[in-house]
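Have a look at these structures, which come just after this line.
Rule-based calculations on the coordinates, nothing more; no lab input. Model, not experiment: these values are computed from the prediction. Cβ atoms are built from the backbone, for glycine too; each structure is taken alone.
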Structure I
Amino acid sequence: MIIILILIVLFVIILISFILIIYKKYKIENFNKRIKTGENLLDKKEYEKAINEFLIAKDIFPKNFTIYQLIAKGYFGAEDFEEALKNINIAIEYSPQNVESYYQRIEIFVYLEDFDNVIKNCDKVLELKELSSEAFYYKAYAYNEKGDFKSSLININKCINLNPSMREAYKLRIKTYIDLDRKEDALKELNELIEGYSDKELYYVRLKVYMDLKEYDKAMEDLNKVCELDPKNLNVHFISVTIYFLTKNYNKALEEVNKFISNGDDKDGRCYYIRANIYLKLRQYKDAIMDFNRPIKINNGGKDYNNRAFAYIRLNQYENAIKNLDKAIEIDRTLPQIYKNYAHVFLRLANVKEAERNILKSIELDDTIGDNYIILAEINLYNEDYESCYENLRQAKNREINYYDYFEDEIFDKIRYDKEFIELFPDEIIKF
């Protein structure tokens, strides 16, 4: 009897063990099946379905750190960064030495623009894996976004030393050179990269550098290359208008912008805004006013009202000019050009006191605008302060001047043929 009981107990133990083995095998198979299905769904970007599969797998093995990595990937793809961060934190809690989890957390913090935490996690990766070019890259990227360009350059150099074939690292170093105003270094690196790759992005960056360096012929060459590589990108094609405008080839700029308008490519009023500014340069003020109406209707921007006011001033329509300036300053009180144009109107109306108050406000907001100092010189002429007048004209000459039309005002007849004025602005004498 005892032997039979022992045999029954042994049988039960063996049966239970067998059932447990079968159940464990089933759990593993079901777990792996859910993982595989979820990963396939991730590849197809069906993130919600993938997450559901991973959550089922998590219920099977709730302490498996890998499943939390996958759940985080699913939420990351679905752009639910809060849930992604929550799950990758759990993965790190279960396996704090797993470098992949930190990489995932870095990517999440990049999208959240939490660059301090990007740097902290990069440091953790480097603590676990000393020679990680990816960690140095993300650290450099984070410093760049924080505006610490020197630290960015230090880290991107370390990244490139570890991985000289990482193209994105060179692109980031080029950006950092530009941010540090080391455009010649950026240009040298761009030239080396472009020799090896026909990349529209690199040509685009180089053309922007050439434009900053005022090497417009080279910029146009790169623009043509970008247009060849990306023929449907209208924003890139539009740069040709900017280059013609900056090189004072206004008729060619007008020809190009007219093509965009004819094709119906102006959705936000930008083409009309540019054409209006071209008309200002060509002194076609009525046409400029008509074109400024379009961006004003779409954007209702202070800059648009201000520019239309400038055209009204040139047409001696001072009441309309003041109405537009009042509207402009109601929208944006920080735009120095508004005060400059107020000053110009008040000068035309012989209100020298108000003109001076407004031009000084414009200079206070931005002392790099040459036009301001021409108007201030004009005020000096009204006050017969010739010494200050010439000092302000010299200040204007040393700055960028957008319009020389102010010299057409009669008050400049007082000095127009003076030797000192001719030496400063010889081209203005040719017009008279």
Structure II
Amino acid sequence: MNIINESIESIFSKSKINEDLIIYNGRFCIYTDRQLKCNGTIYYKITEPASINFNAKIHKYSELKEENFEYNHEIFDNITLDVPGYKPMEGYILNIKAGEVRGYIDDLVIKSKDNEVDYVQFDIINMDKIPGKLVKHKNLLYAARLEFDINNYKVIIDKSFDYNKEFHSELVSKTGCRITHTGRIYKKDYKPFKTKKVYDMISRISTALSFCCGRYINIPNIFGFKGEKEVYRSWNKMYSTDYKFVFKWTTTISNYHNFEKYLSLMCKKLEDNYYNETIINVLDWYIESLNGINLGNNIISIQTALEMLSYVVLVETDKILSRNEFDGKPANQNIRKLLQKCEIDYKIPDNMFFSDKLISQYRDGVDLITYYRNRVVHPSKSTNGIYLSFEEMWDIILLGVNYIELVILYLLKYKGEYTNRFIDYSFGDVEIVPWAQKK
């Protein structure tokens, strides 16, 4: 099997911003202590928070008189849906009125039976407009493709052919959601494979993309093909974030090889359950600190993430400290030792301006983070004596975000380029991560 440079096109390529994706149209059954035969639609709501819902007309029911056919939470709070082509799924009914039923699916994943496939195809919502290899769509040639390996599998991700500057502007202006990329997974030797563990791989890809985009990236579906025939399907409820621009470690990277290397490293690291749990927890705090509107909550998230990363690197990974030694030190000392180990500069950047009073008491970025966090968590008259302007609070948060980004990249043993948010502001302005720089 040859992978040609024709772009991979989504089954839902004609969908519009914020438009629901149709999973199934037709007849299905709802079971409680009775059976409801319905004709309707099961659909995926892509806007935040993502959900799988259903609307249908009831055309036949058992053991229920029509005049008594009203919503009863004791009967309809826990239901099972039998939908052709899918395994039974659990759900809830929200409303029954005039012979119509409306509700949602409670399962995180709804899927058909596992099968043997030549490849799987999946859609990605709200991924960044990342450069890549050239691909063709009809007469259009554009930079779109990322390719990377996960063990014995090859992953290909193509940007949608219509994901241009105008579409991106509309997505940002509407703070919307839409499929922006479509991917495929093949075995490296192009032999068939079972779909049983595909969701785990897709979940790791979603986590990897979320960290490089600075928001939750949802992969809502997976379709498996044997030849040209679809033999497997899955719909997945994942965390999602409506689109908005955030400045992060990848913003100015123009060389797509950095993304490919990073994705391969991150997906491999996430196979380890210990690091998977750590990175997912840190990712939650990282995204909260980038997107949250409460600056006090953001700095708490940042220090919590840095404390966890300190323990992971200093105790579990590099074994510099024992657990008792780590627990016996204050947080700022552990975080400073972490940054020293990762060769991350924690001096206050020259282009950040803090009051003379603040600088005279707090000597580096770590001190500023712990001071601001303690000021939020333990307010007192003495700490409130040093006024923090909005700009100062925001700059302290940016310092913490920068440390989190670099420490995670250090854990991955990534040696490529990144955006130094204190220097690099234009596309193509990048630096090599500090531990990979030639001394």
Structure III
Amino acid sequence: MKIKRKFAHQLFPVIAALALAGTAQAADFTFTPGITVNEEFTDNIAEDKDKTLGSEFITRAMPGITARYMAPFWTWDLNYKYEYRYYAREKFDNEDLHHLAARSRLNLIDEVMFIDISDTYERVSLDQSRDRTLESLRSDQSDQNNFTVAPGLVLRPTERLILRPGASYQNIWYKDPGAVDRNIYNGIMGLSYQFTEKFSLIANYLFSYTDAEGNLSRAHNAMGGIQYEYAKDSFISIQGGNSWLNTSDGVYSNPIWNVAINYAGSRFNLRASTGEKYDNDPSTNKVTLNTSHNVGIDYVFEKGKFGLTSGILRLEEMPDNRVTTVSYNNSANLSYQIFTDWEGRVSYTYNYIDDREQDSYTTTSIVNTGLTWLYSPDVRISLNYQNLHMYSPDIEEDNKDINNVILQVSKTF
């Protein structure tokens, strides 16, 4: 089954290659190759409490391309990077990784009928409660391909009323044979009625059929609400409704919502959001109800920028709405232009994970500092340091301390 579904992530490179052959001379086509080389030292390659394997030097070679094509009938963006990891002391096997982000829109009838196609290939966390890729090179993660094709319509029966019927097919494939692949089929109907230039009534209906390797589920989501744009790029969007989920374990009904607030000033950007939705756990193949709350602020000053984010994620396992984990995630980051071609960066992340299944908790703190020299318009040289510290009173594998130093050189052509 894994082999059969693997074809999806090969589609966009083929499309891109054909497009490059046919559009290389077009004025609205851009193509930028580049390469990044990292030399990294880590004092805990085993990523465990006792540093059982000691230190390691990791060389990463990452050639890649970015390309964009824009025409009235067809637009697409492609970003691809190949990553080769070489472990100098051979404490792990060398690795080949791929990073792909591609999207395309076919405008069959201008502003009326279209087909959106997207494909991403990247290494992702298999743990819904936290992003394992931020704390480990390999633990509880897998390469994932996410392919989506979505035809849609934009209909305007009246000057103020807009209807957006559509459908989509999504294939989610994992390289890890223990992770659960999914095929998702959606039918969509969106409606918006513009009372004024700034105030609109919105409503959405989604039917979703999910096949998670034989674990079948059907969902009906109905939501309605308002959107008010009180200034440029500043808005309030409030939607609420209900979700009915039919699975082999039973039928569930839960209220769902999606609320977003954004303020964009000349220097400040404030944002807040909250929402609730059903999802499939890629590790256990069980349906979960995910509730999230997030706030953030960005401030831009003359020579840099500063940002703060905070969020809460609660996971409930169906069919008994049992809370499995609650994650509290916080981060701060600062970048500052020291000289004309020199930039310094520092960031701090602190996460607290309440693991109800193991009746324990885990804390994670990550400190990142870095200095970048813009040697020329197409060459960047960076030196970075990272410290990761994790602690849990009862979960042995969640106790570790790792220090990394990374020298990076990037070149675009």
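For this structure, a couple of remarks:
- For distance in nm of label points 7 Å out along Cα→Cβ at positions 58 and 330, the highest value in the series I, II, III is held by structure II.
- Label whose coordinates, when helix-only ellipticity at 222 nm (-39500 (n - 2.57) for each DSSP H run of 4 or more, over all residues; to 500) is calculated, return -10000 (choices I, II, III): II
- In this comparison of I, II, III, the computed figure 23.4, 69 for Rg and Dmax of the Cα atoms in Å is attributed to III.
- Structures I, II, III were shown, and relative contact order in percent (Cα under 8 Å, 6 or more apart) at 10 was computed from III.
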